[in-house]
Structure I
Amino acid sequence: MELGVTGVMLPDLDFAGQIALCRELGVKFYQYRPRIIPDDQRGKPFDNWGNHKFDLTPERFRNEGRQLTAQLRGAGMEPWGSTPNLTVDMDDEEIRLHIEGAVAADLRCVRCNPPAYPRQPFDYAAFLDHVVSRYAYVIDRISWPMGIKLLIETHAGSLASAPGLAWNLVHHFSPNRIGVIFDLPNFAIEGGVTPHLAVSVLGPYIDCCHVGGARRADRPQRDEFGTRLIDRAFCAMTESDAHVPAYLKALKAVDLNPPLLIEDYEPGLSGTDRLRRGVKYLRQVMGK
């Protein structure tokens, strides 16, 4: 499995700085993150979800994607899709903007997640049917005619938080047209199952992996009945509740070889330091 990185975890570096760091560390793949910096975050310290030195808006990505990918390839790297803040229930024009950006950058895939599930009991079957129908429309009318595969991330809070829930969506389509970002830190937050079951469920739909760490953390308060309450905290892969080596072993056992895109959000460290740490750890785990 080759190593890569998602641009969102390097907020303190411009694009040239990100490429230079990846070359130094031997990172092969780069996943773009077109996004709009929130107005209240501009000028503030760089942050994964806030201010970014590399201000890659969706419009800029569409206009400059070809040149950006040329810079990557000139450094011996390859792009592995993009992960915009895009969900399938957004309007057609917004989805098309991100697909056009991917085409400009010579990509093969774009993350387009399902919507969040309601925060109270709901009619799952009806909601699922609606979302599957929407994916069918987007794939047939927008993404596939432009040669772009959609990706669904196993993301906490979404309709695809667990492997089985993701499969409920993707199995209606060919793996050539829709795939799954197999996100290990999210499995430590919501939807985790044993690694061999996870890879058995999703199999050929696993397109790439996001690799980082998350763990349980006690809240200082308890509920009205005295029951312990749990938060989650991002951490090093060595401290994660989702055992990274077991997931990589399970992927190998079924002959899957997806790129491992490092997405480490532990606070208190720079993106550079987190990437250095992640590359060293994963190479040890993979025996390289």
Structure II
Amino acid sequence: MQTAPPRPRGFRLYFNSGSIPFWAVHAAALVGVVVLGFSWSGLLLALGVYYVRMFFLTAGYHRYFAHRSFSTSRWFQLVLAVAGQTCAQMGPLWWAANHRAHHRHSDQEADVHSALQRGFWWSHIGWFMDGQHEGTDFSRVRDLAKYPELVWLNQRSVALLPAVALALGIWAIGGIHGLVWGFFVSTVLLWHGTFTINSLAHLFGSRRYATGDDSRNNGLLALITMGEGWHNNHHHYQSSTRQGFFWWEIDPTYYVLRVFAGLGLIWGLREPPKSVLGSKPALKSVGTQVASIPASSARSGRVA
């Protein structure tokens, strides 16, 4: 039986020993900008690194690992995992397991980060500061846990190494200016950009489909998150690679994935069938099943 997350505990929930690294990155970004002064080149660097990492988070962690909305080779699966880990949001199995739990119980009592149940700040940052969700529920990611390299990357002692390597690389190339803007400022923006989908995308926007939760479509959030803001669409048909269902719904992650498909790096991109695109509200979410990887695919080096 799914255990409901504990109720927030006020100030101590957000400021405790476990949250020190999170706030330290914020402090480094703020102090660094104050000391170095505002820089247009720094801001452009921050945004550039932000969108590259946001792509690998949305394409890799979300659309591939959490929802298996397209297929790829085993080696490129590893690339998606490592690139996603530069976002400093734990390992791919941890991320996918919690996201699948969210969809299974979306905006219900057992939802790990429901704004409807526990408010904005809980859904935005409180749920992962509580300390109750540090472990990975491998029962939710059996299709991914069969790959030892993903299990190894998912270890807490390893999960942040790609992010640390990125920080050191940026520092080596761009010095302290590059480190502050290219890593610390970029990471703070990336974190909160990602978290808006947990929080704001369940509070503000339009609802095309009656999904049984409070998921919303929000064009501004779609621009911030490279297409993730079409959240009501996503909750309506979760296995679709494309989250902007119509041409006017901008979905940059999907566009880049189409390029990857053209290059042969990925294939089997899933599209929402015409039967689910109509504006008539559905009675419940559809397309929620998460595909597993056949053993034969694992042996061949190709994943479903």
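None of the figures in this text is laboratory data; all of them are computed from the coordinates on show. A quick note: this is a predicted structure, and the numbers were derived from the prediction, not measured. Cβ atoms are built from the backbone, for glycine too; each structure is taken alone.
The table for this structure:
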quantity: If mean count of other Cβ atoms within 10 Å over residues 223-230 is computed and equals 7.6, the structure in I, II; calculated: I
quantity: Which entry (I, II) yields the derived value 23 for relative contact order in percent (Cα under 8 Å, 6 or more apart); calculated: II
quantity: Distance in nm of label points 7 Å out along Cα→Cβ at positions 55 and 247 derived as 3.4 - corresponding label from I, II; calculated: I
quantity: Value -13500, calculated as helix-only ellipticity at 222 nm (-39500 (n - 2.57) for each DSSP H run of 4 or more, over all residues; to 500), assigned to which of I, II; calculated: II
quantity: When distance in nm of label points 7 Å out along Cα→Cβ at positions 23 and 39 is computed for each of I, II, the largest belongs to; calculated: I
